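Once you scroll down, you'll see the structures, which are given as structure tokens.
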Structure 1
Amino acid sequence: MSIPVLRRSECHVWWADPRPQPVGELAAVLSETEADRAARLHREEDRRRFVTACWLLRTVVAAQLGVTPGAVPVHRRCPDCGGPHGRPRILGAEGAADPLHVSVTHAGDRVAVAVCPAAPVGVDVEPVESAPVTRASMSPAEQAALRVLPPYGRRAGFARLWVRKEAALKATGHGLRVPPGRITVSGPLEPPALITWPLEISPAEVKLHTLDPGDGYVGALALLPGDHVITVSESDATDLHRTAVPAPVGAGAR
């Protein structure tokens, strides 16, 4: 499977199932910092998801930059504590803007990486069965929209609301430092849209898209496209490890 080089008018989301992936091979492209972080994860499923996400990000971005996966300049810095676990950024040349905007999400048996050359992007996925329906995470309008659903549909409805909110906050870089209850998105049966939130960015500037992560999951993508018209597409990354070129551990960016 080949990875297309994206035009500025495109955003692509790659999906992977971490369970069948050859984790030992995938880990070969991780930086030392990423490998150390993976080693500190106690649960096997958490390590598998994290390693798969790092590998997928590096593999997809490498094809865009024309480098090996291990050489992709991934930078993560938490804005609160300064640790290497913030949202990923792809560093440009010294003093230059990011050459690509990226976002990563993983939950259950789904890992996704979104890449866009022209606009900040956020992606989120959630398993429906474990989505907690919490009033504190919803605005009054969202609570009303959920009440009209039959009881068996409310968990899935809440999950749709949640991924829209988290994708939007990932696109701006705020993450869950903004309380989800202060954000209102369109109802779970309506096309995805951001209605209100407490940020200075106008809700109209945020474009939400519904993704297809497969049965039992819901997903959403958020873009801040400005004047750009951007087409969103999705692909299965299951077979990418067969064509990816590994690099030694530690060869990548820290």
Structure 2
Amino acid sequence: MQSISDIINGFNAQLTLLSSERLHSGLSNDNFLVRAALNNQQYAYLLKSYRDHWPTLGLAAQARFAQMQLCPKPLWLDKANRLAIFEYIEGDTAQSNYTPELIKKLVCLHCHNVVSEAMNIKQELDFYQHTALYQQYSQTVGVAVAEIEKLPRDEGFCHNDLVKENIIENPQGMFLIDFEYAKTNDVYFDLAAIAVSFELDREGKQQLLKTYQQQLPLSQRFYCSINKLEYYQVVFLVLCVCWYSDRSINEKVMPLCAQLDALIALQH
């Protein structure tokens, strides 16, 4: 990667670089908090270096939804070098419960009128099928996927990575970040991520579905089902557990396995 000074100069040559700090929350990309000054004003930016793919769909969605205060705005894109600069939203990783405002933002995202190739959940799961952790839960996964295929599909434009680290909370509200995996999917995948991230009990999940349904446009059909939500939770949890395990982030694996085991016990 180019030096941060050179990148900031390419973004805006009038800016004076004050500081740069590597952020360790981003696990798929290299992220930096950059502070700079111009005309006695200080600005904060997020510099992102994409290691994997260039998220065309996600960046386009962010540009649109930043106008609605849903997420940080992309300010500068360098596709050739897989670099992007965003507004930096000051705040902390979400710790408290989700807010109705966050669900309203999620509904806006799901109603985004862009249809892409849909996320292939079976393909995502199959990537880990030979790992010991996946084998441990393979029977449960098989049941969940089979049951999901029987149920009505609630298609929308989804974030697909709603772990707590991708929800920023400050006095102005909750904001979504990191749209790298945004594409068409069943909205229950995002709802399951919320249920997992905020460790919702059954009553909390019922309330989540009710809140989501209340925020939907009247014309939008929605198959409201706690069973469907919990099948998607199984899928989301197994994908997360395998993803973190594959990267040896073991401090994330154990709590998620505990959640998954508790969910399986509840289903039986």
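Quick note: the coordinates plus some simple rules give every number you see, no bench work behind them. Quick caveat: nothing in here was measured; it's all calculated off a predicted structure. Cβ atoms are built from the backbone, for glycine too; each structure is taken alone.
Assign the value 0.6, calculated as distance in nm of label points 7 Å out along Cα→Cβ at positions 61 and 109, to the correct structure from 1, 2.
Answer by label: 2.
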So helix-only ellipticity at 222 nm (-39500 (n - 2.57) for each DSSP H run of 4 or more, over all residues; to 500), computed for just one structure, reads -7500; which one of 1, 2 is that? 1
For relative contact order in percent (Cα under 8 Å, 6 or more apart), which structure out of 1, 2 has the highest calculated value? 1
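So semi-axes √(5λ) of the Cα gyration tensor in Å, for residues 13-148 alone, computed for just one structure, reads 28, 20, 15; which one of 1, 2 is that?
Working: 1: 28, 20, 15; 2: 34, 19, 16.
Clearly, the read-out refers to 1.
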One of 1, 2 was used to calculate Cα extents along the principal axes in Å, giving 62, 45, 33; which? 2
